[in-house]
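Bear in mind that the values in this text are calculations on the coordinates, not laboratory data. These figures come from a predicted structure and were not determined experimentally. Cβ atoms are built from the backbone, for glycine too; each structure is taken alone.
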Structure I
Amino acid sequence: MKKIIFLLGILILALAIFSAWFIPSAFIGSPVSTSMPFSVPENAAAASMADLLAQKGIIVSSVGYKIFSYLDVNARHPKPGDYAVYPGSSYRALAKQFALGPARDEISIRILEGSTNQDVGQELGKWGVTTREFTDLTGDAKLKKGFSPALRQQFDFLKDLPANATLEGYLFPDTYRVWKDQLPLGFVLKQLQEFKKQTEGYATSARSLKDLVILASLVEKEGRTTEERKMIAGILLNRLEGGMRLQLDSTVNYATGGNKPRVSLEDLEVVSPYNTYKHDGLPPGPICNPGKDSLEAASHPTPSDYYYYLHDDSGKIYYAKTIEEHKANRIKAYGK
């Protein structure tokens, strides 16, 4: 009897020691205030997780975490990824964190009206997206590389674009919330979905959506107010219907990569289908990503008898019906 009591006492003492060692680490913990990075590999088992955590100094005992894994199913199903963990955290807290998966970083990205795809790519570059990653999705006009064929299948408005077309004009400018780990695809998809929403019903029998987007991109670069954009849209249509070349500095700037308010005589000689001083009709594609206001102006232009317009250096716009009136406006605007 005494022997049984002695053994029972030892067992109780052992359980007490084990509890004093195990329970605080398993369920309470003493996390430090500074986090440290920790990566969970693919298909990590509880035992290997315990060893990794101990090696990093996040937990004191790998044995303790292995024992805990028999008590908590979360410890047996960690999700791979990068984490910020706090050394000294309880096994329960760590197991729950790893079972939930890595914390996702939601970011806000603003794309302005009139931004080009190059501008969008540069903005995404601030978040670690490479030029190659972006152009594999959106295409590259300089390399004559078209956008991803998978996107063509997802969006009806992209299906009829030429094989080497880029997504210039279709990356709708707005402010977007997106998971950082979904860049760049998640962001591009959001822009295309917003474009679809904003242009619902814009295509007509008289003008395809493709042509309307091209026209809207010109209006975006040429106009400065809602009223101006609607008027300019009407003027550009007047020129097209009258068999006149558009002769827009904005299209020349797109061809040269410049951003001049008035292009030079040398710029006007650039060899490009986007040089509307040299080529009839609309350019082959949009020259920027137009906003809602410009799309609306292209869809509902203001009718007028004007065929010409220009801005002076202060931004004031002058309209003209004839080339003679246009020349007179040039003298008013520039003194020559």
Structure II
Amino acid sequence: MQFSLFAHMERLDAGQNNLQLYEEFLALCTLADEGGMRAIWTGEHHGMEFTVAPNPFITITDVARHTRNVQLGTGTVIAPFWHPVKLAGEAAMTDLVTHGRLELGIARGAYVYEYERLMPGMDAWEAGQRMREITPLLRPLWKGDAAHEGEFFSFPSTSATPKPLQPDGPPIWVAVRDANSHAFAVDGGFNVQVTPLWQGDQEIDDLMVKFNAACEQSDAPRPKIMLLHHTYVAADDEDAMVGAAELSRFYNYFGAWFKNERAVHQGHIDPLSAEEIAANTLMSADNIRRDLTVGTASEVIDRIKRYEDLGYDEFSFWIDSGMSFERKRDSLTRFIEHVMPAFEQRQV
């Protein structure tokens, strides 16, 4: 089992200073690097203060200046918002300036809100098809003299410039959920990233079943699989319930953004009332405590050992939560100091 951090800036209200938020984000990244995590992942989102991440390559380039050891991953670029030649070139340049530390995570995207603004008329199906066309083009473009005639993109012989520093280009990870997308990733030789969100152990088990089936049915070598999961390492039981309540609020807002039904002003969705949050029993604090990696250090260790026994290669600590910087920092510190050592003999 290896460990990574998945993090973004979060701006909960207009009174928060963007520069301070970014400095706090960098502090979490530095903590992950100094604490021995394998990688840091940060993604792409547009027009949403809920997740401030307009270009992960810019962020990664700066994070590289503040860290020494960690790999730096896009978690994830939203494929349909990119032309394959542009994506291949920007990824290669980022790999160069980070001295070969880039890993490229790629996904179809999740929010209709973003589709409406960047690709009007595109739905999730088309977004997925665009991702499936773009992703296999990256390695040929890094190798050079690649031409393509496809459904969404066509271009004559083209080489990504500059060449990436890593000989075969950055490792590619694909965010997947259904059986077909697992097969696409495994057959293409791409690593797999899965996100069960709030859905608990049954979903975590099911995602691994789909991955194993795809591996068994493919002639390609078995890739790595990473579990991205919201995590809070609590000081005690009472603190665990506070963390669960904060994550319950986060998921209520995540669901509201996903539904795309509420008005948005200055990048902030119209607030949910306490009554609306209380009515969403599916994402209650009790359920969040049960279904996410939330608890004391010993409880978190037990949960992650279960994930490791299922076959997951990497556990990514998803820290976005709407919590204060101090609570995020303290949870991550407890993870590094009290959880990771239980896996030192298991590290790849």
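List of remarks:
- Each of I, II could give mean count of other Cβ atoms within 10 Å over residues 109-116, but the derived value 17.4 comes from I.
- Given 2, 8, 15, 17, 15, 10, 8, 7, 6, 5, 4, 2, 1, 0, 0 for P(r) over Cα pairs in 5 Å bins from 0, in percent, for residues 69-220 alone, calculated: source structure among I, II: I
- Answer label among I, II for the case where FRET efficiency 1/(1 + (r/R0)^6) of positions 37 and 325 (r between Cβ atoms, R0 = 25 Å, to 0.05), calculated from the coordinates, equals 0.00: I
- With mean count of other Cβ atoms within 10 Å over residues 157-164 computed over the structures I, II, the top value is the one for II, the highest of the group.
- Of the structures I, II, the one that 6.0 was derived from, the read-out being distance in nm of label points 7 Å out along Cα→Cβ at positions 61 and 117: I
- Computed 31, 23, 21 for semi-axes √(5λ) of the Cα gyration tensor in Å - originating structure among I, II: II
- Computed 3.8 for distance in nm of label points 7 Å out along Cα→Cβ at positions 29 and 197 - originating structure among I, II: I
- Structure with the greatest value (metric relative contact order in percent (Cα under 8 Å, 6 or more apart), set I, II): II
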